[in-house]
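Derivation of every value follows stated rules applied to the coordinates shown; laboratory data play no part. None of the values given here were measured: they were computed from a predicted structure. Cβ atoms are built from the backbone, for glycine too; each structure is taken alone.
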Structure P
Amino acid sequence: MRGTDRQGERGAGDRPVTLVRGISGIVAGGVVVLVCVVIGAAVMGARRDFPGPGAASLTWHVLAALVVVAAQIMADRRHGFAALSGSAIVLVTTGVLLWTQWWG
């Protein structure tokens, strides 16, 4: 017989956290793709002598990608509030990146 109070078991209460963690994982993957696109645009711009993203934009994207990937790894390895916090860091960092570098 399985006990429900044993540590490490997941119950029905973890489903919302799992959903948020899945969404933040997709967002984290999108940020990684985005940083690759920005780096590619910078390289192409430098090779073809047309303006591409500047050093500030590259720095923002790389730093945001590092933060997002680290937070997602933390969210994937934790449960409960810690996982939710990691997912929140992913979503907030992505929002700040998009707001300041794309929509601002």
Structure Q
Amino acid sequence: MAERIKVSLCYASGPNPLLRALEVDAGTTIGQAIEQSGVLQEAPEINLVTMPVGIYGKKKTLDTVLQARDRIEIYRPLIVDPKNARRRRAKKDGAPPPLPPATGPENDG
């Protein structure tokens, strides 16, 4: 009988993330675990061809072999560029404009 390991799967699809605790055979890959979890039927918007996956925030390929206690993550595309979002928030919050570069004899190299 094959050794079994426990892993978890996470897909944050909005206000209600999908979280699954899984028990899979040792040697199972990320792709196999996602298929076995049933999450593809529950969230048909998941496309493993275009959406990256990872373990604990580090991107991995679908053929990566899982280790005990790994957390598989399915990453959805960004809706807004993070830099633009920060700029909009800063502007909205009334943040002061950035200071000009310092000048003067103490700052000359």
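Comparing P, Q, where is Kirkwood radius over Cα pairs in Å highest?
Between P, Q, the highest calculated value is found for Q.
Thinking of P, Q, which structure, once relative contact order in percent (Cα under 8 Å, 6 or more apart) is computed, gives back 32?
P
Could you tell me which structure in P, Q was used to calculate helix-only ellipticity at 222 nm (-39500 (n - 2.57) for each DSSP H run of 4 or more, over all residues; to 500) as -26500?
P
Comparing distance in nm of label points 7 Å out along Cα→Cβ at positions 27 and 91 across P, Q, which structure shows the greatest value?
Q
Using FRET efficiency 1/(1 + (r/R0)^6) of positions 35 and 83 (r between Cβ atoms, R0 = 30 Å, to 0.05), single out the structure from P, Q with the greatest value.
With respect to FRET efficiency 1/(1 + (r/R0)^6) of positions 35 and 83 (r between Cβ atoms, R0 = 30 Å, to 0.05), the highest-scoring structure among P, Q is P.
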